[in-house]
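K.L.:
Below you'll find the structures, each written out as structure tokens.
What follows draws every value from the coordinates through simple rules; no lab data is involved. Since the model is a prediction, treat every value here as computed from it, not as a measurement. Cβ atoms are built from the backbone, for glycine too; each structure is taken alone.
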Structure 1
Amino acid sequence: MKILIETPSWLGDSVMLTPTLQNLKIIFPNSTLILVGSKVGIEILKDFGDEYFILERKNRFSNLRKLVTEIGKIDISISFRTSFFSGLLQFLSKAEIRVARSSVANSFFLTNKISVSQNSHQVEKYLEILNFQNSDEVQKFDLKLNFKPKKFEKPTLGINAGATYGSAKRWYPEKFAEVINNLSYKFEIILFGGKNEVEINSDIEKMCQTKVLNLAGKTSIQDLAENIGGLSLFITNDSGPMHIAGAYKIPTIAIFGSTNHTETDQWKNPNQIIVRKNISCSPCMKRECPLKHHECMKNIEVSDILEAISNLEHKIL
């Protein structure tokens, strides 16, 4: 049996898919799992499938036709996206069973339309898509990544000041720098970030009173996972790297503002502390602050982070 799995677009969502992929290997033990998705999604999940295809966003219709021809016959198609093109991919695959969370954009193409719980964690929402199988075997596994954590010579603090989704999720560079200056006597410091976050990290580096290793824009997905997996402490916005840290159960200070911490915090990481302010407009789930004041992040002080670290100190290696 061949099962096509369209993975989520974002890095963090892809990490949160790993409990579902673990279940699929159990439910369909002799099947060929074919993963299709974004470059970052495929790179972080490369140990979970038998075949892999990166889906390009340009010329989507022609690329979809070419892709399904290359993949060949499919028995089951499962998508963890809800767009029109995701539905079209499933339709073009000609799979007898086509499963996804149902939306206005994709429902026409599906044979099994799944409704998921509105207020559950994202990991649980993905697991609910397996309900098409009516299986009692679905288990709430921990997140899993197979990259070997790096071994640092000294206690190492990782800082992730970016968040790909938008500025509303980002705490401020000057405040991250102040945290670093308060902790530099205890830790070696690494700055993480993607190619679009080089400027933010350069600003932080200039404000630091200590030497830092700035890896922003310089790591592959594997390098990113291996480095984060070896940290003693991670301070981060709600982001893909946050979920990588969660997979390794790294002591983490997770800063939340515009997003819903009950749905997208680290899954089953007992070493996580969430720092957020309970204001009326949060979570708004917007890329940028719609009220133009960004109080959900402005109201978080350096002292809030340092206090959270002191509460986590007994778990920090």
Structure 2
Amino acid sequence: MKILAIESSCDETSAAVVECGEVFEVKSNIIASQIDIHKLYGGVVPEIASRKHIECISQVVDEALATAEVAFKDIDAIAVTYAPGLVGALLVGVNYAKSLAYALDIPLIAVHHIEGHICANYIDNADLKPPFMCLVASGGHSTIVKVKSDSEYQIMARTRDDAAGEAFDKIARVLGLGYPGGPVIQNTAKNGNPEAFAFPRVSFDDSYDFSFSGVKTSVINMIHKLTQQGNDVPVSDIAASFQYCVCDVLAKRLVQIAKAENIKTITLAGGVAANSLLRELLLKYSHEEELDFYYPKPVLCTDNAAMIAVRGYFMLINQNVAKTDLNAVATKDL
């Protein structure tokens, strides 16, 4: 079956057509990014994001259909991200999808954004089957999820404060590197020493949860101290040390939980999953612990509609469809 999917949870308007079945064939995956707009403000401005979604959603959907060489009459169902995210941005996608599904008289599927990220792993990894453990790391989420089946998820760990992506954005801004933080930190770190500074790593006795506010504060205080003393700020070394600290915590925690739960397969998802160091560390640790390791290609790590289509397919075959009163939800756990 062919599923048209729509994703508008933050600052990227995306539409995709995916042919779903035993394998997933992405016919199109169009992404209209707003990064250049939000760079001016050092982060996403919700009101601007919502307006841009309104301006381009119709064109993005039209392009997705044209690229896939299909028409609306060829679509079997529509999947849309309804939670979590910026509520104004979500509403644009939800209302467009509701109207389209009603007009075409086809099923509407409401997809949780995090579940979509997890399902990105199925697109290029046809042999991936549950159970597996997935690290979802992005600007808004740092979560480790146990995928028990195609429809059953259990949160094993989450951040208690900042998500990893939020910490990357903040440190990049303080270092004067720009936005978004992940790519610029990664590029800057290539010229730095990851062992130059030993930034703090937080763990809890009663859970596997993350905390990144401490390392963020430590880096900011160091930069302020160096500046106040009139010393040069070693930007590359700080970026490299900070990146290694965050990525090593994420990687080791994922492997730790997988071993504790006797899960032999680990996966990555979300924007931070595109980080090359994080992938290198997980390749290393998974090999050491004899775990299978899967991850999506970079374009499927960012917010995109192809992953929403895949999650929508699993929901559709389980007859989990939405009604016309579907609404956007800013905050919602798995």
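K.L.:
For relative contact order in percent (Cα under 8 Å, 6 or more apart), which of 1, 2 scores largest?
P.N.:
2
K.L.:
Which of 1, 2 yields 67 for percent of Cα pairs over 13 Å apart, for residues 104-167 alone, as computed?
P.N.:
2
K.L.:
Thinking of 1, 2, which structure, once helix-only ellipticity at 222 nm (-39500 (n - 2.57) for each DSSP H run of 4 or more, over all residues; to 500) is computed, gives back -9500?
P.N.:
Corresponding structure: 1.
K.L.:
When distance in nm of label points 7 Å out along Cα→Cβ at positions 160 and 232 is compared over structures 1, 2, which one is greatest?
P.N.:
Answer by largest value of distance in nm of label points 7 Å out along Cα→Cβ at positions 160 and 232: 2.
K.L.:
Ranked on FRET efficiency 1/(1 + (r/R0)^6) of positions 240 and 304 (r between Cβ atoms, R0 = 30 Å, to 0.05), which label among 1, 2 comes first with the largest value?
P.N.:
1
K.L.:
As an exercise: mean count of other Cβ atoms within 10 Å over residues 208-215, calculated from one structure in 1, 2, equals 14.8. Which structure is it?
P.N.:
Structure 1 accounts for this read-out.
K.L.:
When distance in nm of label points 7 Å out along Cα→Cβ at positions 56 and 120 is computed for each of 1, 2, which one produces 3.7?
P.N.:
Structure 1 accounts for this read-out.
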